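Down below are the structures I want you to see.
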Structure 1
């Protein structure tokens, strides 16, 4: 509705009369208000791997024991015969999922906008397709568990980065519970009490604890914005700014704060989809999104809905994939941090 009596536009009745004979200065863009960016999804997709079909679309051989043990040899040069069995070899299996974003367009919409469209309605709908995928995939990554969650969606961090308490069987391998057969398939889980704020000293201990499991540094850590801001306070308090002799102070620009916090050489960044009070410690060498080679954000083409008695057309963009942690002990999670409320 026009804002009458504000700025240059007069009050009614003159203002109302002007609206009948004057067009609006509509910007040729749509500004979406419902989606946000997510660095974690882009990190995982940039390191994606492909898979094909199959009942277990992603099947990975994993070794739970040493297949070729070493032994010390004495002067007589004898050694024990090595085992020929493969009892330590197992197959971890995951099923792919499919996410789709349908895009409709009706004949009346096309007719009404023909020659008079400031912004084609089809462009507006197609513009939000990628953002709809981003929202659906990110919500699944951070929030979905096959223990009571949506089993049609990606199996998220709550299952992939877990010690067996959230979901005892992961990838078809029993790793938790009283009858856990393979604790090697567990992630490190730190459950804090008292909601302490994250500090550099505490975070480096958690990262080191995860790296100690396999001797490999994690790739990145992710927190909610409030948790990340609490951690940033332990950095900002020790920042130093120096005056350079011979330079005028007014010519200097001081940069304070950080885009990404670095602890033990591991970048820590905020993600709006990450629940507050949690820090996920990721190793993307093993934590990956596997995408179907034929269905990675693929468009279906347009199809008529006349057989359904509608003068409309519909197309759908499709994504098929699954979040997989091939080596859960390379990742970890800290739960129970305090955080800043905005």
Structure 2
């Protein structure tokens, strides 16, 4: 769900708040309402391509997915076979052939054989995945540690100095100092001033950014010059994928296009980002609602039936789902 992370070490803060008031009436009138397919829901188990038997499960990436069995994390392949035994205290997703993991006092990056290949000789308290050859790491004492970046040799290339930091995308990374967010390039130079209340990773040339405080402020979208091209008017805003971005208006989620117009009206209690042409949505409240999937027209193509559903993997075409509640439920995977 907007990339599950399995440890506090994997930066929960970068889901990125975003957000604003409802779009104007003309935009709303042009939007397509969510539609429901006529087919009756299939049994949950009938859709599973990997049996629901894991205590936690993340999105597939590069052919592998992190899962939790008991108190330890390992990795499975697309047949559901464990290929890296559960042994880690936390485990991130694979990117550029590497995944961030930790076990005991050993923190670093493993390859697809489960072997540590990067173990920086630093006092690391957090670390994140590699993107565009660099990875954010947090170094120092837990309460005062700062974020910087390493390369694939484990060498620090941007000195730890930030209170928060995200992965690189389109040559830029989102960072924060003293609760102000902006963007740096790969030399660590600030190319968009630290000025936003929160900000997200660039995707398709745009990034969500918020002005005003966290409670009453609004979010819109900026370009790579830091200029708002979709005005801040949403209460939550997330990344664009295939020309659509999920946004929140009040307590409802919908999707906008790159002109800021609603393509799918905000009618869902939750909506995740599109991936592989589908987006997970929830109908009903967080405690009792069910998750299904819509297509880019807003049609419900997998009816709400799961107790949790993650994004479909763009690379592997599978989505993690949970059957049962948070305490006793188990995770498996469905296909399209």
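Since every read-out is calculated from the coordinates, none of them should be taken as a lab result. Everything numeric here is computed off the predicted structure, so don't read it as measured data. Cβ atoms are built from the backbone, for glycine too; each structure is taken alone.
Comparison across structures 1, 2 (criterion: distance in nm of label points 7 Å out along Cα→Cβ at positions 77 and 93) gives the highest value for 1.
The value -6500 for helix-only ellipticity at 222 nm (-39500 (n - 2.57) for each DSSP H run of 4 or more, over all residues; to 500) was derived from one model only; which of 1, 2 is it? This figure was derived from 1. For structures 1, 2, which has the highest computed value of distance in nm of label points 7 Å out along Cα→Cβ at positions 157 and 277? Structure 2 gives the largest value of distance in nm of label points 7 Å out along Cα→Cβ at positions 157 and 277 among 1, 2. In this comparison of 1, 2, the computed figure 5.1 for distance in nm of label points 7 Å out along Cα→Cβ at positions 309 and 325 is attributed to 1.
For the structures shown (1, 2), relative contact order in percent (Cα under 8 Å, 6 or more apart) is largest in 1.
Upon calculation of Kirkwood radius over Cα pairs in Å from the atomic coordinates, which of the structures 1, 2 produces 20.5? So the calculation was done on 2.
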